[in-house]
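Got some structures for you, see below.
Taken together, the values in this text are just the output of simple stated rules run on the coordinates, not laboratory data. Model, not experiment: these values are computed from the prediction. Cβ atoms are built from the backbone, for glycine too; each structure is taken alone.
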Structure I
Amino acid sequence: MNGLSIFAGNSNLLLAGKISEYLSKPLGKMKVNRFSDGEIQVEIHENVRRQEIYVIQSTSYPVNDNLVELLLLIDAFKRSSASRITAVIPYFGYSRQDKKVSPRVPISAKLVADLLECTGVHRVITMDLHAGQIQGFFNCPVDNLYSAPVIIDDIKTRFSDDLVVVSPDAGGVERARAYAKRLNAGLAIVDKRRSAPNQAKAMAIIGDVQDKIAIIIDDMVDTAGTLAEASGVIAENGAKAVHAYCTHPVLSGPAIDRINKSSLNSLVATDTIPLSEEAKQCDKIKTLSIAKLVGEAIVRSYRGDSVNSLFI
């Protein structure tokens, strides 16, 4: 892979290091500075002319800083005559704003897609988009990876039987059904009402969780309101234990406090977003690495092999 170069922004250097290790390819040399007024300045410190560039950057907190840093890096590579630029975005920020939910609001996910393409990106590799239709917001190819293989392996290692996979809301039923099928487990759904953003109230359980180990599956956990409500209702309906898995541990605001006070026995998340110091201190929260999965997707993308076959 002599024509391939890997670079990483500052959002998730730990994950980038693991991907670099898997690829046996050192991260490219670059520097990110700030002017006194907070403007971001990037410098590439090696020749990338005619190279195929993969730049790793999650647009997680602080989302606007990390997004602008990614855009500046892409522009720097384009102006340095890189042959092809792929943005590897393990967590795609603004993905929840994927449609007009009320009058006079933006479709932010589409705007971010336009910004990336206008800046010069040729391909995007991301993971577990909040809504699959976001792939259609791009005119360039998008590889939407799934954390399912990593999560399912961990569930099979930790638990043996009496499993029921629970969707925390109606929107996650398709995802939960796919997990239940691969785990040969039952399926249940939490009937949830959302009165405002980041405010949810769980109402009832559709399905049987009595005397079972409940596994809540979600793509992201932000303020953990949905998770706390869902775990409480599941426990009240007779589950032996309640565990949760998610791809993106956003964990903002009161999330850690809610998780600590909830009926959850554990929350297992992948490392698409680095955990805060507070989250690292929480005994209930564990992490799984998706570095090998992302690294293999980069290899296959570079060689022109099928990425989709990773999930068959």
Structure II
Amino acid sequence: MHRDLPGRLACASVTDAPSLPVARPASPYPSGVQHELRHGTQHAVVAEVSASLRVYTVDGTDVVLPFDAEALAPAFSGAVLAPWPNRLADGEYTWEGTAYEVPITEHDRRTALHGLVAHARFTPVPQERTEASVTLAHDLVPTPGYPWALRTEVTYALDDDGLRVRVATTNLAASTAPYGVGVHPWLSPGPGGVDACTLRVDATRHVTVDERLLPTGTEEPVGQFALHEPLALRGVALDDAWVGVEHDESGLSRAVLTRSDGRTTELWADRTARAWQVCTGDGIPGIERRGVAVEPMSCIADALRTGDDLVHLAPGETHALIWGLTLR
């Protein structure tokens, strides 16, 4: 038997209940919701997690090393790396007189690797969606280790020249934030594999490192580090950075991978890319030398500690890294 409750209806119908927003169901894939782009014979798939480039093909040919939507992205495949790329020693840094500590994510080397958004979900910006383009955004929550609110918007767009990507981060906090950014595409080597490729990078200084792959200085590149001219990759193992980046009259720097099928993949970046990282994937689970990571970065490893090329992102300021891919 019903009894009336003071100030309330004894029996309210379901239709009388207040309307609540319906949450979007989570994607069953580890890489999240998939966003497909098409333009002519080009096809790209951008994943929700890290706004990562999961697939990019031209004429059915892989430009980047694809990974399955059902799998965890191997070795930061296609990921956005922010608010720092590469390694941060001991997960510790000091900014404007205050010491901060972020979680160690690479335990064998005791470093914090590739920032805070490489496993975060990015949501689409609906008004900027077309058949050939998508913009995904992520709002970084301030934490004790990195107490700045940042909004990162990543736009992928296909056109007649290939794929163009803009990674733009705005500081929403009330104080200046230390910031760096990079991206992590694994380029497909084509049917002959990495050993059948040559690679050229528009950079003139090789970054020397210690046993933890943390920078110790720079040197004139010789031997397997001399990438200023096309270098045959047969038997060459790299996980190295280069600075002294050179730009052409249009303000772009380039890395060019020539494949065994005679095609070339050109990865270009604008002047905000102050360094290039190259990794041949030797011994890396899920990659095992099946592709070549070519990573334009605004700074090299440990920049939060050293300050080298570190961006001082003022309140309300936006920093944008623009890069792209062309298969010829």
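Quick check: 17 is what I get for relative contact order in percent (Cα under 8 Å, 6 or more apart), calculated from one of I, II. Which structure matches? The structure behind it is II. Given that Rg/Rh (Cα atoms, Kirkwood Rh), for residues 150-221 alone, derived from a single structure, equals 1.06, which label among I, II identifies that structure? Traced to structure II.
Upon calculation of mean count of other Cβ atoms within 10 Å over residues 230-237 from the atomic coordinates, which of the structures I, II produces 15.4? Only structure II yields this read-out. Out of I, II, choose the structure whose coordinates give distance in nm of label points 7 Å out along Cα→Cβ at positions 158 and 278 equal to 2.9 when calculated. So the calculation was done on II.
Between I, II, which one scores greatest on mean count of other Cβ atoms within 10 Å over residues 126-133? Kindly include the intermediate steps, with their values, before the conclusion.
Working: I: 18.8; II: 12.1.
Comparing I, II, the top value of mean count of other Cβ atoms within 10 Å over residues 126-133 belongs to I.
Tell me which structure, out of I, II, gives -9500 once helix-only ellipticity at 222 nm (-39500 (n - 2.57) for each DSSP H run of 4 or more, over all residues; to 500) is calculated. Present the calculation step by step, with values, prior to reporting the outcome.
Working: I: -9500; II: 0.
The correct label is I.
Compute mean count of other Cβ atoms within 10 Å over residues 30-37 for each of I, II and report the one that scores greatest. Across I, II, mean count of other Cβ atoms within 10 Å over residues 30-37 peaks for II. Given a value of 12.9 for mean count of other Cβ atoms within 10 Å over residues 38-45, point me to the structure among I, II it was derived from. That value comes from structure I.
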